[in-house]
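Following are the structures in question.
All of the numbers you see were taken from the coordinates with simple rules; none came from a lab. Since the structure is predicted, the reported quantities are computational estimates derived from the model, not experimental observations. Cβ atoms are built from the backbone, for glycine too; each structure is taken alone.
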Structure I
Amino acid sequence: MEKLLRQICPELTNDRVVRATMSRESWYKVVGNVLYVPPEGYLKTSPIEVDRFCESIKAFAYLDLTKLAEGDSRWKVPYTLYTLEADCIKIIRQLNDEQPNKIVCDIECSHTGWYDNNMLLIGFKIAGCFHAHLIACFTPNVCSELQKLYENTHKTFVWHNGKFDIGRIHFTLGVRARVDEDTMLLHYVGINERKGTHGLKLLAPLYLQAPDWDAELQDFKKKYARANRIKLDDFVFDKIPIDVLCPYNAMDLYATELLLETFQKIIRPDVQMIYRTLVEASNVYAEIEETGFMVDENYLNLLHIELQEECTNAEDVMETIAAKYWDARRYAHDTGAKYPGAYFNHKSPKQLTWLLEQVLGQKVTSTNADTLDALFEENPNQDFLKALMSLRTLNKKLDTYVTGIRSFICPDGRIRPSFNLHGTETGRLSCSDPNLQNIPRDPKIKNIFKAAPGKILVNLDYSQAELRVLAYLSQDPWLIDLFKRGDDLHNQVALAMFGEGFTKEQRVQAKTINFGIAYGRGAGSLRDDFGISMTEAVGLINKWFQPMPKVKKWINETRLLPMRGDACKSPFGRERHFVVTNTNRNAIQNESVNFPISSTATDLTLMSLLTISKAIKNSAYSAFIHIINTVHDSIVFEVEDKKEVIDWLVKTGITIMRETPIALLGDRVPFKADAEIGYTWGSMKAYELI
């Protein structure tokens, strides 16, 4: 254990003891100078627990044991609640005028949504002062003073997940707040990239040994929901007594302040650039989320009817085919079912499993989506399986992209998803409620989203961003030269692989490898996709690498990094760490190759977005252009439908997207962006400046 501890955290001093215990309640708690952790044998069975164990050791090394000796009394943060306009104005002006300039902020509002949301409290805590100031009066005069405070560039405003807070402040009060520091993003980019590890209530106990100050509030919620017979998800914070809400907010402020102090001591030194980028992005994405994306509700209703009819027809087809194979008596005999029913029920996992085994002549262990996809890949022409998958595809379109999206439409006809800057381990942004990054290419689905009347959509998209990043990372001269010449990538790769006169099918094979290589697509996948032998698939990959030996060298070297226990790094300071086991070895190696490619492409898009946002705000067109969505390497705008405005945005945006990689990575690999416009998201057409 001692050797392991030194490897994890060389800074851990000898006066601090790490002791294993079987008691789960004691894990990661510090008593005196002892940190209690899970036994080493348990850690070997749980990669997730290994990750938490490693982080707890680092946290322990920097924990202030003298403060720990004070007990939980140190968490009873004194506060003043201001409910009168005059008192609120007075304290806000004091915050604006007094030193020091670092102010921790946190809000409490009714719920996490946008509409029918009330601002209940905005909490402030001056760094170094053990007292919180909680504002609970939001008259126009108070909001005016709040705006002056947040416009003070001499102040540094500290938050935990500040994007959420400043978005709700502006939507409910019309006050544009600002994020200058964010402990959630600092932890994500500088300490632990694992998703699900960045919540304040997770980090404060780990790094500060904070008590569970959420308990009283959660207990009240459960009792209220039970007494009033409502779901916990429907509970609103308005119902919480102010004497419960205030100390909760004050402790949020204090924990955020202490986490910032701790994280600034232990973050990796090379993350400042990407951290500052994410903080700036918090402010921009708060505006993007608030603007929202317009939904064509009339079209959505018609699509609902159309898809319902298609689902009904597909179900009829599937049931007709199933009737050929269904034998209720045999099913009852094989499974012991007492009441099998005369007709097959495809919604019954037990019946579906049995029928698939009859149809395919093999054991079927599950009917989940992954298993069915795998079975369909193996048996693409089997009539029942084909009909079943067609029905499931239509049902997913109906449930996810029609019914699901309808549930997120705000009263103004827009959806307002959350863009999660900390949502993936790869560095890519994620999106939720709803996930606009998962909308299929199918125009029938994308046309759900439209521009508002008098507006038009503009999409700016990096062309083959990940392959250009691969050229930069590998410094392969053949691939770099191809991009410099501006040749058609897929044609040139097909030419190098198959020679003059390559077929359309061979171009498709080259294109598939082009886009799959960054995700570790191997010979087995190509064999299945193209219906060729393993030998032929290996030969295709070897042909692909033949003109690009430096790409092959870079990929092979990068695949070895996690095997040596080394972190995978991006040019902008992001890191990804892996726990390798016998079962995940190949997947981890693939992810280690993909990480620097996809994260670099994402960060180039993000940095371009921030520069474009500044250009818009400083232009004469700021009232006519709004960023409403981003999907991986593309940025979607809603723009006044005037050629002058469109041309300015396209020219400015494409120039910025071309020049941003040059400024950050140099000019050896050229990057290119394309523009599209349309009145719906699914009808976008290429747009060329004249």
Structure II
Amino acid sequence: MRTTYNKAVMIKISDFFQGKVVLITGATGFVGQPLVAKILTNIPTVQKIYLIIRDSVGSNGAIKTAQERLETEFFNSSVFTQLRQIHGNDFKNWIGQKVFAVSGNLSQERLGVSEDWYAKLVKEVQIFINSAAIVQFDAPIDDATWINVISVRHAVQFAHQCENAIFVHISTAYSCGNRSGLIPEDLHPPYEDLAEELSGKEYPVPKTFEAEIEGMIEIGQQIREKIAQTDDLSQHFGVKTEKKWLENQLVEAGRNHALMRGWHDIYTYTKALGEEVVSRMRGDLPVAIIRPSIIESSLEEPSPGWLAGLRMADPIIIGFGKGRLPDFPATPNITLDIIPVDIVVNATLAAAARSYENGGIEVYHITSGYTNPLSFQRLHDLTMEYFRKFPMVDKGNPISVSAWKFPSKEKFSREFEGKLRYLSMLSWILKKIPTKWASKKNRRIAVLQNAIERLLYYADIYGPYANLNFDFETRKVNELHQSLSAEEQYAYHFDPSRIDWKHYLQQIHIPGIKHHILKMEDELNHLEANDTENRYPDELTETPSFQNIPSLLKWRADKLPYKVALQIKRTEGWVRYTYSDFYDLSRRIAGSLWERGLRKGDRVILFSENQPEWGIAYFAASQLGLVLVPIDQQTSSREVYALADFTSAKVILTTKKLFGRLG
């Protein structure tokens, strides 16, 4: 029998998860990865964590199983850096005894897992955290319905069969649609209320919740049938334009469907429907619904600024820093409700423990706007201040950024749609001129057209969130935080009032974007920027002087990107690296070494055969100021380790062939 919830009781998150078996969906996503890392780091006494992961199919048709994805992708994620430091060489063995992959597909009945696995999970699982979702604002209507609605139905059905389990569903604060005023931490009105409200409108909606879901799937099926017919025709007649148009119809159908019901996009509408699935089906199942706002990089854990893929605000920040977003149609004084991902993770774990005690259904808004508002104007000002101090570079030149004027969406669209029409006309003319000059100009125009189309796209899908105020109540989540002991408030903090937005944006979030998304480091950027006297004009007739070897490589990559720099003949034929390949690979390796904790002055053993990759590794180490200690390939493993010990080397870089000799 469950205990009754008492506000005076201090719930203990670590005690609740100790010895438990947890099932997590969406674990490879932005919230799922740090969620797993947090549990393993703070509660290593958890018994097991099962992750439902889809098998993937590569471009060559090869299938990568869920277990292979777990070992080669998930375990190698930067989210586990701290755990790697804790467990050292035993990390893979340790985590392999805690975390297990289950091949499945939530959009299918019984989670798409085998009968044996389903029975095993039903018997063992005690905590089910559902983080799986399609988060694109412009997803096809049927895809969003299958993943954000029907998959939730399958998840709740499974949770009901588990003995004494709790169910945590991660939704979004914007599932409220276009509702104004204070949005309560409570369930939204049922679908039937919406159907009644819209019954007299021009476009009536289905009267029942089930009919609405079936209708959305049917819309997608009808469009996909047309796409299939186009595929058949294209085999004979090359019909591609119509197919692309039909694919866009899936996206437009989703958007229009959501707009007619009072939501800004198909993502938030299907998340609202997913919540309703939970509330309708839960019965006596203890449930917590987590509604985060705009989730961005971590404040502290697993490391400050940690990111996995572009989030909502990031394309805008990158576009601004690169000078590609000269303005944006936003309301400057609106609150942009941003929340770091580790705050979402911590609140989710606390809500899971509370839900078991409570035994009912609770909704929690994990948002910042109510207690620590950040206006769009302040986001803009802090971002501009950062990029003026630490500008992005283009061919060695710092990119200047200018303040936005925040035009209306109509004015913004008119201006850039006009530019698109002009560029299209210019491109049509240049195609009539059979010269290399015209072809080169046309390629540049294509780049500009693509950039403008992206601008219009961002303004279109992000417009509602940059022009409307959302006021999310946070009373319940504040009470939840206060119910924790002082020790666990520190270990699982989710109080957004402690965020210093200037510090977060300028010292955590934007550097995190540069590191995790753009694969840059401030320590490496100065090599590209150099000083103003080292900027190279487009037409350079002589080689300039260089302060270091990496800057020479950068110059060669800029001037002769497609010229072969390194090559070797192997059994499969010639392997060649252009200067562009050479530079890009060395940068990526440098970023990987940095991520593993190497800093200027650290020693690195390079134990390799004579091959191009040796030189790439050398340049990668040089970019970080590492001291490279090359060792001949004939050296015995005992001598290699002795030299590593003697030089205090932190890393040994070697090849697959020689790695086997190291034992």
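If distance in nm of label points 7 Å out along Cα→Cβ at positions 226 and 554 is computed to be 5.9, which of I, II is the source? Show your work: numbers first, answer last.
Working: I: 5.9; II: 5.0.
Source structure for this number: I.
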Among the shown structures I, II, from which was the value 20.4 of mean count of other Cβ atoms within 10 Å over residues 250-257 calculated?
II
Computing FRET efficiency 1/(1 + (r/R0)^6) of positions 50 and 114 (r between Cβ atoms, R0 = 35 Å, to 0.05) for each of I, II, which one ends up highest?
II
For FRET efficiency 1/(1 + (r/R0)^6) of positions 482 and 634 (r between Cβ atoms, R0 = 25 Å, to 0.05), which of I, II scores largest?
I
Test item: FRET efficiency 1/(1 + (r/R0)^6) of positions 258 and 610 (r between Cβ atoms, R0 = 30 Å, to 0.05) calculated as 0.55, pick one of I, II:
I
3.9 is what came out when distance in nm of label points 7 Å out along Cα→Cβ at positions 298 and 386 was calculated for one structure; which of I, II is it?
I
Given 34.6 as the derived value for mean projected area of the Cα convex hull in nm², which of the supplied structures I, II does it correspond to?
II
Taking distance in nm of label points 7 Å out along Cα→Cβ at positions 162 and 498 as the criterion, which structure among I, II has the greatest value?
I
